[in-house]
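Okay, got some structures for you below.
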Structure 1
Amino acid sequence: MVRFAAIGLDHRHIYDLTEGLLAAGAECVGYDPVTTDGRVLAGFRKRFPHVPAVFRERLLDDKSIDFVVISAKPSDRAALSIAAMRRGKDVLCDKPGVTTAEQLAEVQAAVAETGRVWSICVGRVASPSIQAALRVVRSGELGRLVQVVSLAPHRLNRALRPAWFFDKPAYGGIINDIGVHSIDQFLAFAEVEEAEIVSSTIGAFGTEPEGFEDFAEIVLQTPSVRGYCRLDWFTPDGLPTWGDGRLFVVGTQGTLELRKNLDIEGRPGTDHMFVANKTGTRHVDCSGLPVTYYRDFLARALPQAPVFTMCRMALTAQAQATRFVSEHRP
């Protein structure tokens, strides 16, 4: 059985990553109890009570451990990944995997040096509805792809956030943090290895602390496909989920919409797909469809280059973004 350890329990994503790996057949043999957020640590212990606490260096030196899963403070993830790879371990990392171009270059060098796998779990690879939508688009049912629009609102949940969440050097900025999901989606739907960043914009609308990046837009294009991405931290408290994530796909012969987290006034559950084509419309409940990402990771069957590309594009869009601050404070 493939054995892994959890290192960097600073973000709640560590729960989903660990659960996905366990469901895929891996065994979690230890976790590092050092954390910046004791609530995340307590939650991990509650969910995985049989996993022992083992300090980081012992886990990294344990040759029987095949890989590590990392959800540390974002600015610490690159160094942890490199340390793990240089001790013979693959890495499954929470997004964002890096916060600077220098970190990305160092991770790329470590992958080339060690031959290890460095993967980042973004929304597309873990979403059954996005996988279903990709199959529809690639089947040709919608005709030629024209545009992909991604809306990614998030709930701030201020009371649950550690101090580093509001420290830009720690998370790398809003596009680097959550925009990497949308960039990866666009590349997958357009079926390209690279895309042009036409423009990017970052806004601060008064979320404390002053200057916190709470809104962003990205416009992307290939020679034949356009893309628009909106990111924000404005999910209202009345919405019964962390965000109403939506994806719109326009083709020459049909359209597709995903409501990833909820159908706001209709069907229960998650992962709703709506398709309109030449003959009619349909709704597809994608929530029970299989996701193969974790099994593919365990089999070392994931391409490495797209991970580097989405990180580089997110960092570039973040760095070149036009910035504005709302004059109207709440």
Structure 2
Amino acid sequence: MKKIAIIGAGSCGTALAIALARSREPHRLSLWVHGADVLASLRHCRENSIYLPGMPIPKEIAVTGDLGEALAGAEIVLGVMPSAHARAIYIALLPHLDARTATGTIFVSATKGLEHDSLARMSEVITEVIGREFTPRVATLSGPSFAREVARSDPTAVVIASEDLQVAAEIQREFSGSTLRLYTNDDIVGVELGGAVKNVIALAAGVCAGLGLGANTIAALITRGLSEMTRLAVALGGRRDTLAGLAGLGDLVLTATGGLSRNRSVGVELGKGRKLSEVLSHMRMVAEGVGTTSATMALARRHNVDMPITEQMYGVLNEGRAPSAAIRELMERRLTKE
């Protein structure tokens, strides 16, 4: 029976812990919690009343605020933290890894974002940080998966990607259950970029909804947004077929249209005329697309990739561009072929 340490108890980390308690393979599960109020809720109420209220935490999940306790004996480490905190958390957990067994540990990232300063994908952050001591086995989990729906046992299909397909197959076997189905993929670049950049397009979809625009606009935005995601992924070594699958199109459709999407919700408020600072001040959960927009724009410029929707979204978030003006500029761009 393998031990899985889930690092991060936001809505997604909590939901994945609940789902893993239902997987086909039995596990020892530990859930590491950063915030004292979340830890108290999980311990005393067996519920994450702050990030995922109404979803009971199975008794077999050990909840702790101690990284060493969470990681002790863990053969799989599942990182589910905001991208802005990922590097610091992986640095913090490094001293708690047992060097005698750590070379066999699999690090699975479920964080859908890019590091702002370095523009690194999360698997690159893990490899860089953990690689200071040993060569880690790394995989990425991504795909259309709202946390609340995962926790309540709605059938969900996601992708587990690793350059080592044996690693992907092992996680597929360990994580899959009657309500969570994993597909393997060796295109970790495409899977990670799909999971990150779809949040940028979801922000734009929310802006359109906030402006009162209809289905024609949203359909066009999703389709052209997928083209942008694909161009960037291919430029960085990913594959087109990956972006046409669950980690690309699937996650994009979910996040750009679903009512549970934090990124879409932020975009809706921006479309209604609210300031970004005001919108974020009322949110405790992270909308990854806000920070990822700048990183995506920087990657696009570095690799000379045309990403007009991302560029307009960057202008709305960082340059005070009016959402209506951003839409107009997109429509009035130079005419071209599809």
Structure 3
Amino acid sequence: MKEILNELIDHRALTKDTAKRVLVELASGKVNASQISAFMTVYMMRGITVDELEGFRDAMLELCIPIKFDEPVMDLCGTGGDAKNTFNISTLSSFVVAAAGQPVAKHGNYGVSSFSGSSNILEYFGYKFTNDSDELHRCLDRANICFMHAPLFHPAMKNVAPIRKELGVKTFFNMLGPMVNPAFPTRQLVGVFSLELARQYGYLYKRSDKKFLILHSTDGFDEISLTSSFKCFSPSGEILMEPEDLNLPRLRSSDLKGGANMEETAKIFMNVLEGKGTAEQNSAVIANAGMALYCAHQPNDLFAALAQAQESLESGKALQSFKKLVNG
């Protein structure tokens, strides 16, 4: 590991195979905590290469506990780490998409720098995390959505988790999160916190058979924030869009603020589901959920997909999907 650290400190990149091997060694307990911390710190100081990202991803998927579904499931997931402290936009969007008819296998974890991680909010409402395949299938059957708390599916990362928590800032594991869903979804909406990472994701996803859309707001949000223009990467290329292109209002960052504690965070979450959210909060959720439905080609028209997302939220269907998941 010392040799690897010296290479990285000398600004040399790892090959895909070396990156995969190193992550497997981290997971196996062969690397001490100080070295793991140093390894993660390197990637806070410099960018990650496509080969490194691919190698880390392959290691995580090889070591995970896989879950298989017969349906073409979708994940809506952001990298997090954008330090914007928004409310739970991607989690809410997941329930909207599920209620609109697209099965969702949501992969998530606790938030790095806020209370808006999908695991934070579902745990608060009493959802019991599980990696039992039968139970996850039952969740999908009754709510059209199941939730996979990342640590239960990546047990090999137990040596890394405490160090990530102590650091309390985004690491390259945030970059990997959306890529290592153990359900291997064939449809995916991904939000990323940097334009460089969005392009790297696009490069890797184009080499897969996924239907995908990768989103990055140009003012740094890892989703469609409607506060600025946003980049959208798909199998057909890269485009720049404006909130007005979705026939949705341009928002301010303050419109998307999350809670200062879990109680406030949960209240915002339920307000949106129960039809008591602000017009701005609803617009952000509809934008992301609609884009996800469009990605899944359900329907294959952006404005129809946005209308479907709006109906799913405003009719209360998304709320019912949430209740069916959490309450059983």
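Out of 1, 2, 3, choose the structure whose coordinates give Rg and Dmax of the Cα atoms in Å, for residues 22-109 alone equal to 13.3, 38 when calculated. Answer for the origin of the read-out: 1. Each of 1, 2, 3 could give FRET efficiency 1/(1 + (r/R0)^6) of positions 150 and 318 (r between Cβ atoms, R0 = 25 Å, to 0.05), but the derived value 0.95 comes from 1. Largest in Kirkwood radius over Cα pairs in Å, for residues 62-189 alone among the labelled structures 1, 2, 3 is structure 1.
Kindly point out which one of 1, 2, 3 the value 13.2 was derived from, the read-out being Kirkwood radius over Cα pairs in Å, for residues 214-285 alone. Clearly, the read-out refers to 3.
We did not get these values from a lab; they are worked out from the coordinates using the rules stated. Quick caveat: nothing in here was measured; it's all calculated off a predicted structure. Cβ atoms are built from the backbone, for glycine too; each structure is taken alone.
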